[in-house]
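A short reminder: the numbers here are calculations on the coordinates, not readings from a lab. If you're wondering where the values come from, they're calculated on a predicted model, not measured in any experiment. Cβ atoms are built from the backbone, for glycine too; each structure is taken alone.
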Structure P
Amino acid sequence: MLLAAQIGQSDCEAIRDAVVAQPVNTMSSAAYVVAGLWLVLRAIRTGGGDAATQIIYGIAVAGVGVGSVAFHGPMPSSALLIHDAAIVAVFAVIAARALGTMLGWTQASWILLSVVLTLVVGILLELSRAVGLATAAVIAVAGLGLAIHLVRNGGQRPFARPYIRMSLAFVLLLAAAGAVNVFGRTGFPLCDPDSVLQGHALWHVLTAAAAVMLWDVAFPAERTSEVSAV
């Protein structure tokens, strides 16, 4: 709990001596669970050949919520690992799906790869958080890079206006999330430790929405008809 509490202090909200250490940040973490469940239900409803991977992605997003609740709530000794590993899983699915598509792998193969990547980074996080986070960053950048390459070269109409609007909205959403998170952190102008308005909590909500958009930005082919209808 000590390490989680030390890192949690930088999220501005006062850490209380209670079962839920940071109530606002804990409640806002549920946004990831809602987003993940919505992604799962959408994948089940729409079906398609890639539904299983989308479901795994949705579960990973929901897992971020579970990890974040643990991190900001009871803060058990495993909270930080759960929190970080769940975020890794989100990008591992993106990276594995993109790489698997480029190499012509089966869906089961890239799902397995996403699990392996998450486990490997989880072990690295346990051994050295700095090394684990650096590896996770590489996976995230590589995954997004491969996804962009697929969009540009996979006949998915990357320059169609609906796709451009969706991508721009995604970038602006992330920028807004980053801004409120940075300026709302401990020691910054918007930080009020006892307020019910927390920048980090808004970061949770905005990045949960961004996680929903990320799948469609990275892999628009399965939802071309819906995107084109925007």
Structure Q
Amino acid sequence: MNRIIKVARMQLINKWTFIGIPLLILGGAFIFTMAIFWLVRRAGGDEAVMYSGGAQAPMWYFLALGIQSLTLTFPFSLAMSVSRRTFYLGTVLLFGISALLLSTFYYLMGLVEQATGGWGLGGRFFALEWVADNNGFVQIMFYFVLMLLLFMIGFWIATIYMRWRTSGMLVFFVALAAILLGTVFYLTLGEKWGQFWAWAITWSAGGVVLWGGAVAILMAGASYLTLRKATA
């Protein structure tokens, strides 16, 4: 366990990667959103509640973070005789803690947002109704699972590159494109888009937590199995 914690600390050598940049992205998105909300009200905009998806911005950064956390430190860890298993567990542990802290922050800021009437502007940045209508645990887990899923996608892509290099990436993206294109063809030629959207709108935040968590676990397993044979 001590070596796992040391790997987590190694990842934090550059604190900007795991802490500074996500907060900078979130802070910038919040400031710009509040400025837009204020301008809308200042210009005589109606009193309807305004919504922003700006809070998602740091989540998408975690996709890149999954790639960086492997490519920037994995070669160094191997040179320090750190096992792949230890590196994997330490990295995922650090990310899990970071994601949980940020998810809790989202929830708490959502409470403040609702208590202040959308920061006095009637806007929603953190407390989007579809998520905020659930209890606190579901809200925190919703953000946590999405961050975890994006991180594991990036991490798995990076392990594929480390394992099979350019040829592996080529096969991966060609296969991904084929799957997506095949799905679009199936839905279009079978005239099933209506059924698809009817099914999609029935999803709840709790459903996203369960299914998103299951997919994230599968990707975590695939990432570890790929990493076991990866080289620097």
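Couple of notes before you dig in:
- Structure from which 19.8 was derived, Kirkwood radius over Cα pairs in Å, options P, Q: Q
- Distance in nm of label points 7 Å out along Cα→Cβ at positions 32 and 208 - highest-scoring structure of P, Q: Q
- With distance in nm of label points 7 Å out along Cα→Cβ at positions 56 and 200 derived as 3.1, matching label from P, Q: P
- Top of P, Q by distance in nm of label points 7 Å out along Cα→Cβ at positions 48 and 176, largest first: Q
- Structure from which 18.4 was derived, mean count of other Cβ atoms within 10 Å over residues 112-119, options P, Q: P
- Comparing distance in nm of label points 7 Å out along Cα→Cβ at positions 120 and 152 across structures P, Q, the highest value is found for Q.
- FRET efficiency 1/(1 + (r/R0)^6) of positions 40 and 216 (r between Cβ atoms, R0 = 30 Å, to 0.05) from the coordinates reads 1.00; which among P, Q: P
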